[in-house]
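Heads up, there are several structures right after this.
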Structure 1
């Protein structure tokens, strides 16, 4: 976990390699959350 925090901190300071690493590691989770958000948006729009 500390290495993730280090990557986040480095990304916040503009380290592109850290940003790419974070995106690669969390891409499946990001995609899943975006899919859930899209589903909830469709449900809310139909109410």
Structure 2
């Protein structure tokens, strides 16, 4: 809907994250802006 925030989980070991915007027809007729917050969660250590 263009308003609701979305969350994405990047797989462990990933070295790149590509973010793009999809459009129905032409990308040259769009205006506006977007923003994102990227967080790095703490490392989880498993102890047995």
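Values quoted throughout were computed directly from the atomic coordinates according to the rules given, and no laboratory measurement underlies them. Small disclaimer: the values here were computed from a predicted structure and weren't measured. Cβ atoms are built from the backbone, for glycine too; each structure is taken alone.
For which of 1, 2 does mean count of other Cβ atoms within 10 Å over residues 7-14, calculated from the coordinates, equal 12.6? Among 1, 2, the structure yielding 12.6 for mean count of other Cβ atoms within 10 Å over residues 7-14 is 1. Computing helix-only ellipticity at 222 nm (-39500 (n - 2.57) for each DSSP H run of 4 or more, over all residues; to 500) gives -31000 for which of 1, 2? Computing helix-only ellipticity at 222 nm (-39500 (n - 2.57) for each DSSP H run of 4 or more, over all residues; to 500) on every structure in 1, 2 gives -31000 only for 1. Here FRET efficiency 1/(1 + (r/R0)^6) of positions 15 and 31 (r between Cβ atoms, R0 = 25 Å, to 0.05) has been calculated and equals 0.60, so which of 1, 2 was it run on? The correct label is 1. Of the structures labelled 1, 2, which one yields 33, 12, 9 when semi-axes √(5λ) of the Cα gyration tensor in Å is computed from its coordinates? Considering all the candidates, the number was obtained from 2.
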